[in-house]
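Following are the structures in question.
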Structure 1
Amino acid sequence: MARYGYAVERVVGKTVLDVACGVGYGLPRLQRTARWVVGADIDPAAAEQARQALVAGRGEVVVSDAAKLPFGDSHFEAVTSFETLEHLPKSDEFLREISRVLAPGGIFFVSTPNANYTLPVDGKPRNRYHVREYRPAEFAAELGRHFLVVELLGQRLSSRYVVPPFEWDMRDVADPVIRTNAVVRKVLYHCPSGLRERMSELLWGHPFFPNESHYSFSSVGVDDASVLLAVCTSRVT
C-alpha cells in the first residue's frame, strides 16, 4: 500500500493499468485520483476478487498474462506493477509489453525486492516463488533496455521499528536486546488485537504492524534498502 500511495499522487487524471493486481487491494487507492483504472491478473479467482474491490463505474479488471496484454499500443498513460518482475522467467517479454501499451511520455512504476537485502544464494532467491532478484544496478539495467529510468528509489521502514515486524528480517539480527524484543513480539502476536496494540504502543511507541505512513522512499541509500522502486517513462516523448 505504501507503493500505491507513492504512485497515486502521480497519476492524477490518468488512465492507469495495474499489472499483476492480485485481489485488487491497490485498485481503489489508484481510483482516488486516476481517471480510469484497469487491473490485470493471470489468476481468474484473484481477478474476480479484484472486480469486487473496484469502485463501480471507474475501472475494470481483466484476466491476462502480464506478457500478453489485451490492449492496443499506447493505451495507458501510467502503469503500475509491484513485486512482479522477480516472478517472471521471461522478464524481458513483460517489460517489452509494458512499453508497448504505455503511451508516449507515460509513467511506469515498478518495484522488486533488493537482492542486496534478500541475499540470494549463488544467484538463487531464498523465496521459492522468485525466479530472479535484482541488485540496484541490475534492476536499472533491465529497465533501461525499454524505458528511461527517471528515479531509482529505496523503500525503507521507519527507524522507530527497532524490532523488524517480519520474521524474515530477523534472520541475521544478532543484537540480544532486539532478539529479546522479538520474543515478546511473538507472544503479543497471539494476543487479542486491542491488548496487542496497547502493549506495542507502551513498549515501542508505535502500532504493532506498520502501515504505509511508516515507509519512505528515497534515492539516498538505495543499495541496502529492502525494496527497490523505479519510476520510468517511455523512450518516445
Structure 2
Amino acid sequence: MDGDQPISYYKEDIKSFTDPDAKMKWVSLRADPCVGKIKDVNKAGMLSLKLSIHDETVGGQIDFRRYDSWRAPAPPRASPIKIRAYIYQCRNLPAADSDGTSDPYIKLWHMDEEKLQTKVVNDSTNPLFFEVLDLKYEVRDKNDLSTYPPLIFDVYDQDTELFDSTDDFLGRAVINADDCSLIMAGEQEMPDKPRWHPIRFAIGEPECGEILVSFSVSSLDH
C-alpha cells in the first residue's frame, strides 16, 4: 500500500479457496502496472493468508468451527527460529554480460535488517557457492511447516561498469518449507538432502535456472 492506494495485487481462481479446512499459505504479489510505483518485479511483496469460501446456496450452511484449521486459536506470540541454508550451486542462469556469462551472487531474505548474501562468482552461469548462511524468522508454530514463511533466494548479476553500477536481477527462487523437508536439528545439525528448485524472473514465467540447496532448522539458542 501507498497510503490508501494499492500498489500490488494477488489474483487466484476462487476454486483454490473452497477447502473448508484451509491451511495457511504464502502467495507472491504482482506489481500493479497501472499505478507504476513498483519498478522491480521482485519487490512486489508476499502475503500470508488462510481463506475458505463456501457457497451456502449450493451446500447449505457450514460450521467452520468443526475443522481443525479454524478450531484452534492462534498462538499468542511467534517463536523465533534459525534456518541454516546450505547453498551449493546454481545452473543454467541467464547471461547478463556481453561475453555470454554473468557474475552472480544470491541475496537471502530474513527478519534482520542486515544484508545477507553469498560471494560473487565471476564469469559463470553455473556458479558454485558452497556457503552456509543462517536465516532468522518468527513462526507461529515451529512444529507446523505451514506457518513458516517461504525461503526467498534472489539471484543478481554484479555490475561493475563505470556508468552503470546497478546490479541486474536474474531471478528468484521461492521455496516453501513443506517443499524442502526442513528437519529439526538437534545437537548435531544435519541438513536435509540437497534439492534443485526452479528460479524464475517473475510469477508464472518459465524457469531461468535452478538452485541446489538444503536446510536445517533449530531454535535461536542452538
Structure 3
Amino acid sequence: MKKIGIVGGIGPASTLDYYNGIINGVREKTKNDNYPEIVINSVNMTKMLSILSLKDWDALTDMLINAIKALDAAGAEIAAIASNTPHIVFDRVQAGSNLPIISIVKATCEYAKKKNNKKSIIIGTRFTMSSGLYSEALEKYNIASVVPSEEEQLVIHNIIFPKLENGIVDLEDKKKMLEIVNSLKVDNSADALLLGCTELPLMIQNNDVDIEVLNTTQIHVEEIINQVL
C-alpha cells in the first residue's frame, strides 16, 4: 500500500473523517486489519481564510505547496488536500509538487458523470460557490450547475463558519440550508446536490433531500483508497 499524505486542518472536523474513512475503507476492501501509513500536515485554517479573503492566490499556492513538500519529506507517496476551497489553485499546486495530488473536484465530477447527473446544485463556502470551481469543472462533463444567489451564498457561508467548521451542527441552520436547497431544486429542476465543503456532510445526509447527494468528502476518500491500494 502507498503511504498517503493529507493536507488537513481545513477544517479539523472533516480531517478526522478523512483519517477514519481511509483506515476503515481500506480494511473493508482488503478484508483484513491492515491499513496504510497516513501522514497529516494540519495547516492553520485561520491563516488560510485570511489569504482567501484577500484572494491572494499566490500566497495560497505557496502555502499548499509548502504543506505538500513537508508530506513529501515525511515519506508520502501520494497526497490529497482535505478541503474543497483550496482546489481553486489545484493546478498551480500540482505543478509545484513532486507528489501526485488526488483532486476532490475531478473525483466528484467523474462520480457525478457515472451517476448520470444532468444538473447539480452547488453549495459550499462563498469562495467555492462564487469562483466557478465546480460549475466550470462540471461543464466539461456536460453537467449543468446551479449556484445560490449572492444573498443565499452569504447565508450558507455564515452557517459553515464558524460553527460547522468546528463540528457543531445547529438544527436551525440546517433548516435554513435545506430551505435554500429545496427552493433551488424546484426552480431549476436539479437532480443532484453537490456538497462542496467537506464539513457539509456533518449537516446534510442523503435522506434530507430527494435528489442525489454528492458527498465530496466520501467521494474523495473513496478515490484516495483506490489509489492507496
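The numbers here are math on the coordinates, done by the rules we state, and not lab data. Note that this is a predicted model, so its numbers are computed, not measured.
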* Which of 1, 2, 3 yields 39, 32, 19 for Cα extents along the principal axes in Å, for residues 44-123 alone, as computed? -> 3
* Asked: When helix-only ellipticity at 222 nm (-39500 (n - 2.57) for each DSSP H run of 4 or more, over all residues; to 500) is calculated, the result is -15500; to which of the structures 1, 2, 3 does this value belong?
  -> 3
